[in-house]
Structures are given as structure tokens and as C-alpha cells.
Structure 1
Amino acid sequence: MADPSSPTNRQPDPREEAEIRNRDEKRRKEEDERKRRAEAERLAEEKRQKDEKARRVEEERRRQKQEEEWKKLGTDVIAVLPPVPSSFTDDHDPLGLKAWYVDDEVAKPTLRMASLKKGRKSGAPRVTLSNLRELGIVYFRINLNDFSVVNQIVKERLYKHTDEIRVSQTCKDEQFLERWFQEHYNEDEQVRLVTDGSCFFDVRSKQDTWIRVHAQAGDLLVFAPGLYHRGTLDENDYVAMLRVFRDAQRFAPLFRADKRADAHPSRLQYLKMLKKGNVASEIGMK
């Protein structure tokens, strides 16, 4: 007769079986968790490699674009160019830049159809190129078949970045148009060369009223840092511009609606130069 106490004849203990099942289940869960983590790490590494590849592609694209821009400006010629010539100051030239004080309707801050009109203010004093220089707007008349003056400005003023934009109502970027019309200034000096079409730039006078500048193809404007201004299309509904600036990180506008804008160092420096009488001279423009 078999011994009931023998291990081979002992009935399974339910508690031991439960413990075994729990251990097996725990090991299974741990293994599943390990696989899950390994898969998450694999996917994260794939994403990191993909992002790194995309970053390198984008860097190369930007590098090539910058090289193309510099080639367009003639980098091999810049080193031997003469100093920047004196700015254009002949108010009697029929092809020269025109500016005027705007009426109350055009002066409103919201972009509307009326914003595209000339909006000359009746009875307002004449605005001369000398007046604009006092505010920090320097004007050059450019032959669009000869970029030598642009090259000279780039070299002498230490500009580093350029881009080109084309704007129209019919192919419009609503956000850009509205943002462009918001009153703002930039921390760095800015250059705008109209290469096709025309547009308006509104700038603040010494009395803080709006002066409208009508820029057309061949007009190059230098804007002093800290000068409040805004831009909009005119009724011709198209403008193409070359934009030149010193530091991409400081290209973002500072809007007047921001309470901190008036206390920014670049704005305070502008006001100091304005009090001296001629901002263009203060920033070293002839």
C-alpha cells in the first residue's frame, strides 16, 4: 500500500498553485513591459534619427539658399566696392520717393479697403526726404539691373540675411497682411528694396502722426531700429520686395500694442537720436 505522505501522492496545495500562477503572471507582465519599453525606445530612436536627418536636410537647404542670395548680391565683388554713396535727397525728381501726412480714415489701426488708398491729409505740411531722414528713413534710388549700391550697403552696414517676398490681395496671406499693418518696430536696422509693384509704408512723425511713404520699383529704404512703422499694399495690389537685415534672431517685430515695447532699449535709443534732430546721421547714413 502506497504511503499517503509520499511526495508523489501528496495532493497539490491550492495556495502553492496560486503563488505559482501569480509568479508566472508577474513574469509575463514584466516581460511584456520590457518588450513595450524596448519597442518605445526603438520608436523613439527612429524618430530621433528621422528628426536629425530632417534637420540636416533643412540646414543644407538654408545654406544653399543663403549661398544663392549672396551670389545674387555678388559676394565676390563686395570686398572691393567703394563706400556707400550719399542717399537720394532730390524732392523735385518726378521718379523720386513721395510721402505725405495721411487723413484720419487711413490712419485708423485696422486694415480695411480704405487702408490701400493714398489718403492725403488736406492742408497738411509737405513731407520732404530731409524730413524722412530726420525720422530715420534713408532713401536710395536703385537701378534694378545694377545691384552695386545694394552690395555696398550690405558690406558697409554688415548685413547678413536676405529674403524675398511677393504680396497681393488676390493671392493673399491674410495673417501676413494684417500683421504687416500692425504698428511695430524692429530691434535692428532694416532694408526694403521694391523690385516690382508698389506699396505703402506708414511711419510715425515727430508729433506721433502717420506719414505715408509710397514705395515703387527701384526704391530702397533703410529703416532705423526703434522706428514705429507699418506696411500695406496700395490699389495696384502687388509688391515684390527684397528684405535685407542684420540678425535673423532680431528680425521679429515689436508691436506697439505690447506695453513693454516703449521701454525696450532699441526704442529708447531711437528717441534719444530723434531728440538730436537727425536719426539718419546718428546711425551713420550719409
Structure 2
Amino acid sequence: MFCRRLEKWLKPGTRFWTATQGVAHNLASIQQASLLPQTKLQGLLFPFHQLEPHLSSSVDRGNFRLFQPSVEDIAKAEKLFTPSPSHNIDYHTSAVRMDHAPSLNQPEVCFIGRSNVGKSSLIRALFSLAPKVEVRVSKTPGHTKKINFYKVGHAFSLVDMPGYGYRAPRDFVEMVEPYLDTRTNLVRTFLLVDGTIGLQKVDMIALEMCEEYRRPYVVVLTKIDKSRQGVLLTNLLQLQEMISKADGCFPQPFLISSVNFSGIHLLRCFIAHVTGGIHLGET
């Protein structure tokens, strides 16, 4: 049923950026993913489905299912991440201080996380349908020292913040706090947490920063493919407990693997939704 709905939505002759046209992941598009068996496709689009059977019956599943877009919505969102002659997706500029940041009017989302949390890999995965996009990284992993801006046509901009932790730039706070405080077009901050080690003290500092500036944010659990199931479940439940006590955090954490593409389509759809790029049917 799930695949039949997808085939109905994707009209014959619809063009997609495929791996043969660039270096896109072989599951980068929903059309490619639809070739998977239905159970694997469900797990790819909604990673929580694979963990749910292993949770205790006492665990409330409600907040893990708040954002459940239809396959039609996922396909619509994908179009925003697919370049065309009239819809350019590319790196825009970098800034070391907020007074160097570009003035952009479209809605903006930013990604922040501990050094080596997989932030650059996640952004590459989100932009995998536009493989010519140059995702800026430091020559030494975990040493990004600039705020990098990407434009997705006229739809929205995406910002890659420097990583925090022991490899953070010396002036990290001076870079990030003014951004959160003054960026009027910022609609959502995505706080990345490493799924293999769970929530760390430095993550709590970033979370408190988002709370302090009353910026709506979302927690993304990365590297779920590298974590043992028991460890991942423990870290997820710990994260959910923290989220339940926060004021500005979206109640549902997003589970992501940039390697096998689990959760990437769902996160694209959420970004398209919060930036106003698509109007959802049923969630």
C-alpha cells in the first residue's frame, strides 16, 4: 500500500537527480528508496519504527510520532532539495562574526552540534540531490571556525555553525550567541547529539543557550547506524526525558544516519514544513 501510494504520487516522466547524474547516494531520492521492500522503506523513512518494538510498554510513544508526514508530503519536500535552472542550491558565503553575516530575507535554519557529531555529513546528505553543492569543512575534521551559509533557491537558507566542545573556536560563544540573539529570519535551530554517546554536558550548554534566547529548536540524534541497539535506546530515552523538561524544544527527536540515509527524507520534510516551503496534508 505504501509503495502504491508513492507510485501514484510520482507521475510517469518525473525527472529526479539520480546517482548517474552526480555522486548522490543511491537512496537520496524517494523514487529510488521506493524500490526497497516495504518494511525497509518504512524503517528508512521513519527510523523510530524499528526501535519501537524494543521499548517497554510503559514508554509513551506519542511524542515519537508527532511529525508523521504522508509519502506525498515527503515527495513534495524533496523537490525543494532538488536543483533546477530556476531553483539553484549552493554554498553562499562564510562569516567569522555576525557583522560579516549576509543579510538574507528568506526563512533560515541552522545546525549546531559538538565537534565530530556528524554535522557536515548530515548537511551533505540533505543536499545529496544537489551533489555539486560544496559543503565547507575544515581541513582538519572538527575544526570548523566559520559560520557557513547555503541558499536553497528563494525557499530558505541553511546555516552550518562551528562545532562546540574541546575543538571549538576560541571565540565560539561570541559567534553563536549574537546569531541566536539577532537573526530575525531564523525559524528553527537543529541541535545535533551523537547517538553513540548520548547527551553530554557540552550539549546541555548549547541547549540552555537555545532556551535562553527563546529560539525554537529540534534535537537530532546522529550516527544511529554506528550505535548498538541497546545503547541507542538508552540514549534516546535519556534525550526524550530532557526534551520533556525543555520549553522551546520540539517534543519529537529525529533519528538520523547519514551513511544509510535513515531519517534523511523525514528531516528534509520537516525543514520544508517549518520554512513554509510545503503545506502538509495529514501528520
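Who wins on relative contact order in percent (Cα under 8 Å, 6 or more apart) among 1, 2, i.e. which is largest?
2
Looking at structures 1, 2, which one was distance in nm of label points 7 Å out along Cα→Cβ at positions 25 and 225 calculated from, given that it came out as 6.8? Present the calculation step by step, with values, prior to reporting the outcome.
Values: 1: 6.8; 2: 0.6.
Computed on structure 1.
Quick one: log10 I(q)/I(0) by the Debye sum over Cα atoms at q = 0.08, 0.16 Å⁻¹ came out at -0.46, -1.33 when computed from one of 1, 2, so which one is it? Let's see the in-between values first.
Working: 1: -0.46, -1.33; 2: -0.31, -1.36.
So the calculation was done on 1.
Work out the source of -9500 here, i.e. which of 1, 2 gives that when helix-only ellipticity at 222 nm (-39500 (n - 2.57) for each DSSP H run of 4 or more, over all residues; to 500) is computed.
Values: 1: -12000; 2: -9500.
Matching structure: 2.
Each reported figure results from applying straightforward, stated rules to the coordinates on display, with no laboratory input. This structure is a prediction, so every number in the text was calculated from the model and none was measured. Cβ atoms are built from the backbone, for glycine too; each structure is taken alone.
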